Structures are given as C-alpha cells and as structure tokens.
1. Match the computed value 0.35 of FRET efficiency 1/(1 + (r/R0)^6) of positions 165 and 245 (r between Cβ atoms, R0 = 30 Å, to 0.05) to one of the structures P, Q, and report its label.
2. Quick one: mean count of other Cβ atoms within 10 Å over residues 61-68 came out at 15.1 when computed from one of P, Q, so which one is it?
3. Of the structures labelled P, Q, one was used to calculate relative contact order in percent (Cα under 8 Å, 6 or more apart), giving 13. Name it.
4. Hey, helix-only ellipticity at 222 nm (-39500 (n - 2.57) for each DSSP H run of 4 or more, over all residues; to 500) derived from one of P, Q reads -14500; which structure?
5. With percent of Cα pairs over 32 Å apart as the yardstick, tell me which of P, Q scores highest.
6. Which of P, Q yields 16.2 for mean count of other Cβ atoms within 10 Å over residues 133-140, as computed?
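Just so it is clear, none of the values below were taken in a lab; they were calculated from the coordinates. Because the structure is predicted, anything quoted here is derived from the model rather than measured. Cβ atoms are built from the backbone, for glycine too; each structure is taken alone.
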Structure P
Amino acid sequence: MYKDFYELSEYPFNVTSDPSFLFLSDVHKEALSHLLYGINNKKGFITITGEVGAGKTTLCKALLNKLNKNEVKTAYIFNPSLSGKQLLEAILEDFGITPEKGNKIVLFRQLNNFLLNELKLNHNVLLIIDEAQNMKKPLLEEIRMLSNLETEKEKLFQIILVGQPQLREKLTNPDLLQLKQRISVSFHLTPLTQNELPKYIAHRLTVAGSKKDIIFTNSCLDLIYKYTKGVPRTINLLCDRILLHGFVLNTWTIDIEMVQKSIEEIEGKLLEKIMM
C-alpha cells in the first residue's frame, strides 16, 4: 500500500473518528474549552453542532480521552433512533449497568440510584448523545426529563447533545422550548480556515509517522480548499486519493494535476463541471 512508500505507520487521512489525529484548530480549541467548562461546572445541557464531517465525533472522543476516568463516569450513545425505553436501557448499559426488567419507571429509578451513588463518591457523570438531530421531538422531551434527576443544589449528570445544524433548527420548535431553556452551553463547529489547511495536512502526516516531507504546492492547497471548503472529512477523503496518486507516480511532490484527477475520480465527472 502507499503508506509503505511514504514510510507511514498509519493512514493519515482515514475518515474514521480517531481522536489521536484531532487537529485543534482555533474553533476546535474553543469548542473543547466550552465542553470542559460545562462539564466541570455541572451546567446540565450542552449542545455541539456542526456540518457533516466537521469533526464533532472526533472532538467528543478527544474529550473523553481528556477526562479523568476515575472521577468522571461516561456513556456515549451513537444511535439515538430508539424508543424511550430502549434509550434508557442503552444509557444504563453504557454506564456498565444491567437494566432491570420492567417499564420506563423502573429504568428511570435505576438510573437515578446510580447517579445518587456516584454523587456520594464525588464523581461527575456525563452522557453524550451523538447524531441528536435524528431524535424525534417526544424522545428529546424524554431527554429533558432526565435532567430532572437532580438534588436541591446540583445536577446529577451532564448531557451533551451532538448533531448537525438541523439540531439547532429542531430546538427552535415551540414544543421543545423547555429543553432549549435548559441548554446552558452551546457551540457550533465551523470548517477550517484556508490558513489552517496546510497545518491540518502536516499534522495528519506527522501523527501518521511521515519521515520525509510530502510537499503540497500552494496551487494544490488552493484547489483542495476550494473543493473541500475546509471540512475535515472531505479533506481526508481527497488527500487520501491524492497520496495514492503520489505512490503510483513515485513522487514526494503533489502537483495540481494530481489534485484535479483525484477530485474528478471522487466526483465521477470533469473538474470544470464540479467547480462551476
């Protein structure tokens, strides 16, 4: 494979959410700071939104790696398209608890007992729900009800809703006003800037173990940014194809023709039609 040619120990432009490859752009640093602030100060509901491929899931995984696992208990729900009972069961299971047989009231009580016990141990508890834009309004309302699990002084756990911009739109619905009012920390991830693109590419190559300079000319970087609009997942997809061309051509210098051909292969049509 081309990774051997470039002397890489890992694939630098995998589209999977590997937190070890997270590039902390200015906006990602700010988002991480918002998350840590919300968790450490027990702010209850937190929302993180961003376009597809903006790095939301990678950011959340990096957050989990930063937390002290002895002090913060976490659950991560990747598929929120569940019934209310199924969601409660999934949450309990991810906290390492075997759900009891019974209705939602039984599961709700079981979760509350777990949270109270963690509070006695002075532990923080965090629930992350990814792809939250896919949750129907009744399920989002049930999530709001979970926030009622609290003492007179503090919330028993923090809930982070992660989703695409549709989540922000959904939360403007009058039926979800009570949920929106409980969101104390909110942040929207924007794409990388054009100045951050070469740093992003260099970062991914370095983490992957590149021992030599793979050169992207300025014209290449301009075209990459124009096509990807700074979205990390799209950058990864394109650069992965570009490096394959570099391997085939046995070159360490990426030229504009290689970028153009890679874009055309991904889109299945000529560049002129793509960039119109």
Structure Q
Amino acid sequence: MDWNDTPLQGGSPTEAAIRPVPQQRIREKVNECMSRRDYPGVERVLLYWLQEAREGRDLRGQLMIRNELVGHYRKTGEKEKAHESADDALRLIGQMDYASSLSAATTYVNIATAYHSFGEYKQALPLFEKAREIDEKHPGADPALVGGMYNNMGLTCAALARYDQALSLYRSAMEKMALTPNGALEQAITCLNMANAVEGKLGLEAGEKQILDLLDRAEALLEQKELPRDGYYAYVCEQCAPTFAYYGYFLQAEKLRTTAEELYHDRT
C-alpha cells in the first residue's frame, strides 16, 4: 500500500518536525522474518519502529505499522493485541482526516479480516462495506487490493450464510486478480473459497461437480511454472493444503505441505 496518498498530519506538527520511519525497510524486514516463520521477530521489528514513529510524530508511519501489527496478531491468534492495534489504526484515520482515502480502505479491510478470523463476522462486514464503497469509486485503486477485499468480504458473507453474495464477490475477486502479477496464487485461494461456498449453499452431494471443477482449477493455478517459488508461495501452499485434504485431494494436499516446508527450509 502507498501511505503517501494522504495530506500532512493536519498541519500540526509541521512537516519539518516529523521524522518519518523507513516504511519500505520495515516491510522488507517483516517479509524477511515472515519467510522464516519468525513471528517473534516480526513483532519485535514492528514494536521497535512503532515507538520510533511515535517519538518522530510520524502518524503515517504509525498507521502503516499498526496495520502490519493487526495482520501479524491475526496470524498468531492474539485477539486482544489485534483489537488494540485495530482501535489505534481507526483512531489515526480519524486524526489524519482521511477516512475516504485508499489507505483507509486498506485499513478497513485489514481490520475486518482480523475480526473475521476471530469469528466476529457481524463486526467485520460493515468495515468491508466501507472499504468497498471507497475502492469502487476510486480510479486509482490497486486491482490486487480490491481483489483481496472482494475475497475476504466473500468469506465473511459465507460465514453469515449469505452464499449468493459470497459467490458474487468471489467472481469479482477472480476478475481483479487476473489483472495482477502472479495473481494466480490469489485466484487459487478464491477457487477454494468458492468451493466452500458452493458446499454451504447446495450441500456436498448436489454441489459435487462444481466443487471438483473448482478444486481442479485451483490446482492448475498453483502449478503455473512462472510463479516465483518464494516465501509467499510457501505460505499460499500451506493455506490451501487443508481444503484440498478436506475434499479428498490427499496427494495434492501433501504435495503442497511438502513444497511449503522445502521453501521455508531453503530460506533459513
């Protein structure tokens, strides 16, 4: 995300008084830790730079780091810490007066996704709706981020048994991800989400053909040779394996788990 699409922090303090934190370097360090599954390292990096951003009166930097922390605590299952960072991120959006910016939309999606992961579906959906309103009106919206919004919003609708809405959102996600580099990974995830929604709507027996078609499509997307076999590819393999196993694709599930472990091992 580009956090520089916002005005200066309300004109107070002045630009000269702000000491911005190195956002790109922080992201790179976080990604490096993530590629090794060093979750304690991720937290240490982010909390260190959060304090630096506070001392430097860098509100943009604080917002970026709070977003990273929300995602981190979602992955580690630390609900209270995720809520703390989410609340602070929303406070910062209000303080900087850019609730209609693309960065705000990404923040809403990030927080809503965390709420979803903790089973707080009714709290998540209004935030997804706010993000969708911004993204669909903004000509500069990144297709990858919009596709991620559709996908995650679809998951929340499916959790609330709103299966037709979920499937419509997943189809929109597939269209957006087709426009992004290496979007096949996200499309594979969306195919598996669609399979789950079809089962929820029709049942396993009535939805069998659609489900198997979606699983085959996801498998083909994951096996595209041009996809970089990096830490993110390993993460996606790890996330997709349980769904393949659930539907009886045991060999594919084991292949994905093995691939993920090998890639993680190569990066340690």
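1. Going through each structure in turn, the value belongs to P.
2. Going label by label, the one that fits is P.
3. Clearly, the read-out refers to Q.
4. Details: P: -14500; Q: -24500.
Going through each structure in turn, the value belongs to P.
5. The maximum falls on structure P.
6. Only structure P yields this read-out.
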